[in-house]
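A.B. asks: Below are structures written as structure tokens.
Read-outs: derived from the displayed coordinates by stated rules, not from any lab. This is a predicted model, so every value here is computed, not measured. Cβ atoms are built from the backbone, for glycine too; each structure is taken alone.
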Structure I
Amino acid sequence: MKPYKLLSLFLASASLLTACSDDDNLAPGNPVMDVTGNLGEACFGDSLRFAIKATDPEVALSTIHAELYFGDEMVSEKVIRTKVSGETYEGKLYVPYYANIPDGQATLRLTLQNIHFTTTEQTYNVKISHPDYPSLIFRAETGEEYTMQRDAHYVYSVTQRFPAEMRGVIVAPAFGENGNEIVFGYENSEIKPNVDVMIHFSNSAPGRYSI
């Protein structure tokens, strides 16, 4: 066989090998999620906890992206790096506390993506409700704590001998297995969750009165 024919065959073989290699690099892959966790309901202020076994036998994995929506608005998200196929990754997604919206339904979206941007997605309807605390805590700026008893649904108070001026925050303890402590403070002329600025209470004179 003449030398130029040998060279031609070699170049053709190299081209075929390169094409196969490129096809491998462009393989979309097949990411798969096996999700466990109690994702059907939660309280405002909870953490939604989940575990995901993430696999893709063809292409390396990239991330798990967890998103929580109230209607069309995304209110919380979490990104987890997935380094090993077949591993189980645990995560939690905070459910923000909103006082002035009714109990209802949120949407949890879980997305697994590989390095070639191929994704698989699972969505869950999550029933969201406000926690019904048996009591709250008034934490004074001096560090003293007073139990606020429930007077009615979502109404709490404490009656003690207080100075004329009292400053402090109101603490809602962790509620249930997945709850988080929430501190209510003062911001923009309102009492708001997750704010540690002291709330100012006052009376005409020191003595026994209710907060």
Structure II
Amino acid sequence: MRVPNHIGIIPDGNRRWAVDQGMTKERGYDSGIDPGLQAFKICQAEGVKEVTYYGFTTDNTKRPANQTQAFVKACVDAVKILSREDAELLVVGNSESEMFPEELRPFTTRQKFGKGGIRINFLVNYGWEWDIQSITNNSRSRKQINEQIKSSDISRIDLIIRWGGRRRLSGFLPIQSVYSDFYVVDEYWPSFKKEHFYDALDWYNRQDITLGG
């Protein structure tokens, strides 16, 4: 099987899942932490070299305060859990904003944990406009553009998997995702199953990758 080097994960549907379970919306975020660890373990086992999680965006912070506090806490907890694994971890987002959690500032430079190995990127308080705002009109080459974006340490994404049934990128790393294959899981993120991930890998294996050629 042809395994993607870099997988992007959009873990959507936490609030809808909570409502279906008879809970208030903010309760859904905590239930999305364990699926993130399961997804990492699969990537590790299958030889994926890099994985990027979409934590929360600058637009997400406009939600009610109880929901904002819940998804910020879930992201902090998830990053701390992943820091106990063999990985090279980086948090990318607008750390100058008051919405960026203080607990994650040490992770804004890539750090090696355990034996290192797989690269994990976690987007926290991320906005696509914030990411690309430094690109100038004189940026002609792909190399120049890649060097100027805030997420320059994140490589091109081969496969993006989005849970929750929605067919949109929601501003997810616009430069790195330009040639990504996009796979949608209709079930909500807290209902994560290993089959979701392996179905996505099987689908990717059957795609014709041309990169415009």
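A.B. asks: With mean count of other Cβ atoms within 10 Å over residues 36-43 computed per structure, which member of I, II shows the largest figure? Can you show the working numbers first?
C.D. replies: Working: I: 15.6; II: 18.8.
Once mean count of other Cβ atoms within 10 Å over residues 36-43 is worked out for each structure, II has the highest.
A.B. asks: Suppose you compute log10 I(q)/I(0) by the Debye sum over Cα atoms at q = 0.10, 0.11, 0.18 Å⁻¹ for every structure in I, II: which one lands on -0.42, -0.51, -1.42? If you can, show how the numbers build up before the last one.
C.D. replies: Details: I: -0.63, -0.70, -1.18; II: -0.42, -0.51, -1.42.
This value belongs to structure II.
A.B. asks: Matching task: -4000 is the computed value of helix-only ellipticity at 222 nm (-39500 (n - 2.57) for each DSSP H run of 4 or more, over all residues; to 500). Pick the structure from I, II. Walk me through the intermediate numbers first.
C.D. replies: Details: I: -4000; II: -9000.
Here the read-out was taken from I.
A.B. asks: Where is distance in nm of label points 7 Å out along Cα→Cβ at positions 60 and 84 largest, in which of I, II? Write out the running numbers ahead of the final one.
C.D. replies: On the way: I: 1.5; II: 2.2.
That would be structure II.
A.B. asks: Suppose relative contact order in percent (Cα under 8 Å, 6 or more apart) works out to 27; of I, II, which structure was it derived from? It would help to have the intermediate numbers written out before the result.
C.D. replies: Values: I: 17; II: 27.
This value belongs to structure II.
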